[in-house]
Structure I
Amino acid sequence: MTSSHNLHLKTYAMLLIMVLFAPLGNVFLGKGMKNVGSAVSWSPSQLLHILSLVLKSGYIWLGIACLLTFFVAYLLILSWADYSYVQPTSSITLLVVALLGYFYLGERIAPLHWAGIIVICLGVFVVGNTPPRTTGAGAD
């Protein structure tokens with residue numbers, strides 16, 4: 001395998017991790033906070049009660065773990081791929097968020113929202129066909 005092939009392979013692997021774990025983390029945090037509920041008042045005792053419920057929620061901790069995994073993958077990929085490649089490509093998470101919201105949370109997604117997601121995915125396809133590294137010694 002060439003170093004260029006290895007760069008593409010690890011870049012795609014990290015992008016996959018980013019695209020899966022960022023939306024999962026956000027969905028788990030959202031589900032956890034819906035289970036916790038909102039504060040009725042802003043009194044210190046009410047806020048401490050909400051904080052205790054947050055700290056006991058498995059969904060919250062699962063969301064935090066997913067977002068930490070995303071963040072580590074994001075830091076790693078930025079060490080070898082251009083930001084101008086990584087950021088637009090990671091926007092595919094919008095599709096994953098919509099799918100998770102629809103199938104897991106039972107949310108209704110408006111047709112205009114789906115149309116916007118399709119436009120973004122087409123843009124990601126265009127960006128994905130550029131080299132992940134266009135600057136420095138590791139350029140393809």
Structure II
Amino acid sequence: MTVFVDTSAWYAAADVDDAGHERAARRLQEFAGGLLTSDHVLVETWFLAARRLGTETAEQLVNGIRVGIARVEPAIVADLEVAARIGEDFADQVFSLVDRTSWSIMQRLGVHEAVSLDADFSVFRFGRDRKRAFTVYS
């Protein structure tokens with residue numbers, strides 16, 4: 001099974017002092033071998049880790065992810081267009097561009113499971129009827 005991993009999970013797994021550390025580490029271990037993330041998530045993860053844990057740790061974290069822990073899917077222009085539409089369709093929400101791009105990539109690749117500690121992943125719904133949620137492992 002392929003599971004998309006969000007910045008919140010990567011960061012929490014890396015920071016032993018984070019409240020979600022144990023949960024995130026457990027989920028990443030549970031789905032090892034089937035982890036997927038995006039280039040946008042890697043950039044966001046680097047900035048968050050660099051600000052909170054230092055640039056050396058951020059470099060180690062992102063390099064570890066991209067060199068074997070997860071498949072890194074690049075966002076394409078079509079993903080940015082879908083992300084823009086998600087922003088318009090959910091104008092009452094403040095979903096980040098990285099999250100919206102992640103959801104577009106997940107839809108494009110047919111991935112319906114995610115590891116995230118971000119509440120927005122539980123709010124967003126796939127599909128025209130907005131009834132089909134993806135499964136979020138937190």
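Every number in this text was worked out from the coordinates using simple rules, so none of it is lab data. None of the values given here were measured: they were computed from a predicted structure. Cβ atoms are built from the backbone, for glycine too; each structure is taken alone.
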* Asked: Can you tell which of I, II yields 1.30 when Cα Rg over 2.2 N^0.38 Å is derived from it?
  -> I
* Structure fact -> Comparing distance in nm of label points 7 Å out along Cα→Cβ at positions 87 and 103 across structures I, II, the largest value goes to I
* **Identity of the structure behind -25500 (criterion: helix-only ellipticity at 222 nm (-39500 (n - 2.57) for each DSSP H run of 4 or more, over all residues; to 500), calculated), options I, II** => I
* When mean count of other Cβ atoms within 10 Å over residues 23-30 is computed for each of I, II, the largest belongs to -> I
